[in-house]
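S.K.: Input: structures, listed below.
Where a number appears in this text, it was derived from the coordinates with a stated rule and is not lab data. Since the structure is predicted, the reported quantities are computational estimates derived from the model, not experimental observations. Cβ atoms are built from the backbone, for glycine too; each structure is taken alone.
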Structure P
Amino acid sequence: MATENANYPGEKIFKEAKDFLPINGTDYVELYVGNAKQSAHYYKTAFGFESVAYSGLETGNKESVSYVLQQDKIRLVLTSPLKKDGPINEHINNHGDGVKVIALWVEDATKAWEETTSRGAVSFMKPEKTEDEHGYVVRSGIHTYGETIHIFVERRNYKGVFMPGFKAWKTDFNPAPTGLKYIDHMVGNVGWGEMNKWCEFYAKVMGFAQLVSFDDKDISTEYTALMSKVMSNGTGRIKFPINEPAEGRKKSQIEEYIDFYNGAGVQHIAVATNNIIETVRDLRSRGVEFLYVPEVYYDNILERVGEIDEDLEPLKEMNILIDRDDEGYLLQIFTKPVLDRPTMFFEIIQRKGAQSFGKGNFKALFESIEHEQELRGTL
């Protein structure tokens, strides 16, 4: 399954995937934010990202400013507008800070655009070549759920720091990394009855396969429920779970998200680590807040998941969840929302062979989320 080299071409492991659109990995994730300079400081300080590249007034960009951050194979682009009005302002006004672009690294951005638009994708941008003294990049793009877009990035002929229009961003303040390696998966929340539509989109338009499906019997508590399906490309490098609300006694976390985000969007980014105990301990010391799971969760956990390599005490101390499937086990934990609106958050995950998504933890996790919703008055 996912390895430390998860963002590089690999063997096809999900045979059902058509894979007419070969994807090497996630190129970058771009968030539209109200203050890119301060957001960049947060992701550096709290999560251990490093300064990479910059675009703004100093590079001739009069419309917006972008800071590029990286940790191992995870690349974030934080973008803010420099003028009033315009599409970036409108996006922030409607959604708050949030993911606008999930950029996918491909060998041929023109072919990627042709393959997807010929199968029904709505074009966001036709193939466009930009160049500077370091070579050239070709990008194209399509619309997906909500106002989220996929940009296909072809960079095999580019040797610069990020892409044309950016310059190297050097800073004196460069905190140590926290052990985050690559993006394991990214989860989208969509509206009532829209999950199958978008799963069919990823199957038909992008050649993905459905890995797993969870219904409201799998993901429910006394009060709330949701449904989810996981779509993946053939190598497993790109995995997109899609969630929709299900009927429950009270408002589910998906409904809360859609209410505050004003529509469908990226709910969370799952990032992998090779040592979740060290990573979470480091993140906590830097101010990252995580969901709390009651101690009773650990009382019989080893009876449910079997033998694990780690000592249970530090997992319990850090509130890290454990689950097992036929291939192995995984360790996972979820941050509280990293924005003022209760929308986007991060998952930290360490896979020890498991290919699944922590089904055995859903009840404990969602009861913890409901506790947070109760504090917000939105349950």
Structure Q
Amino acid sequence: MADQYAQPREDKRPTEIPAIRWEEPPEGPVLVLLDQTRLPAEEVELVCTDASALVEAIHSLAVRGAPLLGIAGAYGVALAAARGFDVEEAAQALEGARPTAVNLSVGVRRARSAHRAELTRTGDPTAAATAALAAARTLHQQDAEASARMAAHGLALLDELLPGGGHRILTHCNTGSLVSGGEGTALAVALAAHRAGQLRRLWVDETRPLLQGARLTAYEAARHGMAYTLLTDNAAGSLFAAGEVDAVLIGADRIAADGSVANKVGSYPLAVLARYHHVPFIVVAPLTTVDPQTPDGASIEVEQRPGFEVTEVTAPQVPVAGAGGGIPVAPLGAQAYNPAFDVTPPELVTAIVTEEGAVSPVTAEVLAELCARSRQVTIS
């Protein structure tokens, strides 16, 4: 494949709609989300006026991606406080909305702690709501800054592992600006390579069962003018065998204390393929994704999604007939195994790239040291 990659490329992305934003119209504060279930067909926004609406948006995957879920969780607490709802009840509902993504709990707890502290200090609910919102905005800004640093560290690691440029990168699920306060995690690294003229090809797994690679990563890659090719998940092995993959870049929803990585289902098989074919397998995630309270991969709760996401297909603006609102592709009554995530053991991970730098080899000791000196990790 003779793609040209020597010259830096222009970012052709038009002005994009932010994945999440706080607004204060006259009728009261709201949280506005880009509805990711409607992409790429439509760019439609959802307006959440309370935490229960946000919980539903999280369940439906209108808002998703580990770092963005943390930001959403923090804003959800602030929204409950600003509108006079029970903050503790809202925090509990938000925290349990996606069990595998640890960032959600981090964001919720950070805003709730700020609210509690100010309420204890002043007894003023308005001041406490302001404190919760400030905590959410700080987390949002910190995530954007972490994204930029991860991109720089990740590109430096790629250049070290793959001197000469022309990187052919395989990615899984969606890890760009749709999951972040900035430009993302793994896709931000690929984007940095693209801007530096070092990206030859971005291989995009369609990522079953929800097609978040096909719908979302391809959408983002196209907006950035990146050279990308979409493939079915089970075609990845043939790419490795043909020598067409130089590195695998994925994100993470939770990283256990021992370095085990939970990410969208299908990540573990890629790690096995990468190891067999001697290809670097790199995880890019902020330190808020590292959970010291989860000792190992076996301790990570893996979310199970509804079976109809496998037995039916959905597409925006297409008539539907199935029980889950989609077009049936399996016999009526077919059982489906549909975990949202799988877990990759640390020995299959070449490096974990964080905003504080890359960890390689991945060990519990190095991760603990990195977390201990970072102000990003504040799990209470």
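S.K.: For the read-out helix-only ellipticity at 222 nm (-39500 (n - 2.57) for each DSSP H run of 4 or more, over all residues; to 500), a value of -7000 was computed from one structure; give its label from P, Q. Intermediate results must be reported in sequence, preceding the final value.
M.R.: Numbers: P: -7000; Q: -11500.
Among P, Q, the structure yielding -7000 for helix-only ellipticity at 222 nm (-39500 (n - 2.57) for each DSSP H run of 4 or more, over all residues; to 500) is P.
S.K.: Comparing P, Q, where is distance in nm of label points 7 Å out along Cα→Cβ at positions 126 and 334 highest?
M.R.: On the way: P: 4.3; Q: 5.9.
Evaluating distance in nm of label points 7 Å out along Cα→Cβ at positions 126 and 334 on every structure, the highest lands on Q.
S.K.: Which structure, out of P, Q, was mean count of other Cβ atoms within 10 Å over residues 238-245 calculated from, if the result is 24.2? Present the calculation step by step, with values, prior to reporting the outcome.
M.R.: Details: P: 24.2; Q: 14.8.
The structure behind it is P.
S.K.: Still on this structure, I have one more. Which structure, out of P, Q, was Kirkwood radius over Cα pairs in Å, for residues 102-325 alone derived from, given a value of 19.1?
M.R.: Computed on structure Q.
S.K.: Which structure, out of P, Q, was distance in nm of label points 7 Å out along Cα→Cβ at positions 78 and 350 derived from, given a value of 3.8? The partial results should precede the final answer.
M.R.: Working: P: 2.7; Q: 3.8.
So the calculation was done on Q.
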